[in-house]
1. Suppose relative contact order in percent (Cα under 8 Å, 6 or more apart) works out to 35; of 1, 2, 3, which structure was it derived from?
2. Can you say which of 1, 2, 3 returns -26000 when helix-only ellipticity at 222 nm (-39500 (n - 2.57) for each DSSP H run of 4 or more, over all residues; to 500) is computed?
Structure 1
Amino acid sequence: MATRMREKAENRLINRDNRPRASAMFVRISSAKVVVVLDLIRGKSYRESAAILEHTSKAASPIVLKVLNSAAANAENNLNLDKDKLFVSECYANPGPTLKRLDIRARGRANRLLKRTSHITVVLDTVKE
């Protein structure tokens, strides 16, 4: 039993995805708003996507830029990759937990406010030459 578990663990290490990545968890912005920004940078080079994010006036742009810079720093420091040869291979935003709050209304009523969160992930890869 333990031998098989050890083999499975070794196989997971061998087949693991070694591309540089970064993620921001529990960010207080709706994932639908983040996906609009992520669609702008998917498949583009690191430098180009950073320039796009700096000049985009969306609420999610500074957050995604921070995650992108973190992924590039991981590539440079942990995997010794050159930032100029990186591009955004994957980027996605998954919905996180929703904070439920009450909005007090007239006549003793209340409406529910849903404060949505998201988990943002950016995966970089090197350009094949």
Structure 2
Amino acid sequence: MSAVASVPDSAAPIDAVAAALETAGALLQERCEFARQRQTVIAANTELQERELIKLASLSAALADTLRQRGVSDTAASLTAEAGIAVFRVAFERWVNESNERDLPQLIRESLNELKAVTAGRGSAS
């Protein structure tokens, strides 16, 4: 949340969330093997999958609250936070399942760019 709060006020809400997700992604990148092992365990256990969804929902709520503190409207804050979590989930899934050398922050940026292209009506950015 501190990463969102530290982004200049002139930044668009989605860019503030992206900055926070890239910061988190960089931390996870440092623990790549652990993150992949953890995800394998979660994927094999329904209860852990549910717990992971609860954690992501809590993170989304915290992001939305931080955006509201920045002056973003309730609806826009909620939509931006949920979109940010969706971007993170897609990027994280790609990261743990791909054997290439792309890092998680890069995949987060790519996923966000893809979302921006889709919402702008340009289809796939890839």
Structure 3
Amino acid sequence: MAETPHIVVTGSVRDMRPYLASAAIALSTVRYGVGVQNKVLEAMAMATPVVCSPQANSALQTHVGEDILVGDSPEAIANHILDLLGSPEKRSRIGAAGRKYVETYQTWDRSVSILENMYAESINAWHGEAARKVKV
């Protein structure tokens, strides 16, 4: 295995925050993803700029190119990585925007509100169906 001082493979760690805080970039190139990719959100919450595949971003409502960088091919991913490594200002801007995204859209209050609305819609739909059955 080749060694380079710029890449560290840790395996499992107890707490990702120190690693994310010191990372220049977080990378998530999952090919299959269902639901929210929590590792992506964890990196964004730490203001670490994220480069990912479309699948890793599919459950998020990010502004691609602002909050996160998405590449649909190995070449596009590599280009995003090189671009970020070459621009501390862009890393800072993407990282800060990612953090703001998490603070704005991934809060418990917002999640509870969405769930409450789903319940209310279901109850209203059920009551409407029940009322139609009674009229028939």
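What follows draws every value from the coordinates through simple rules; no lab data is involved. As the structure is a computational prediction, the values presented were derived from the model and not from experiment.
1. Source structure for this number: 1.
2. Source structure for this number: 2.
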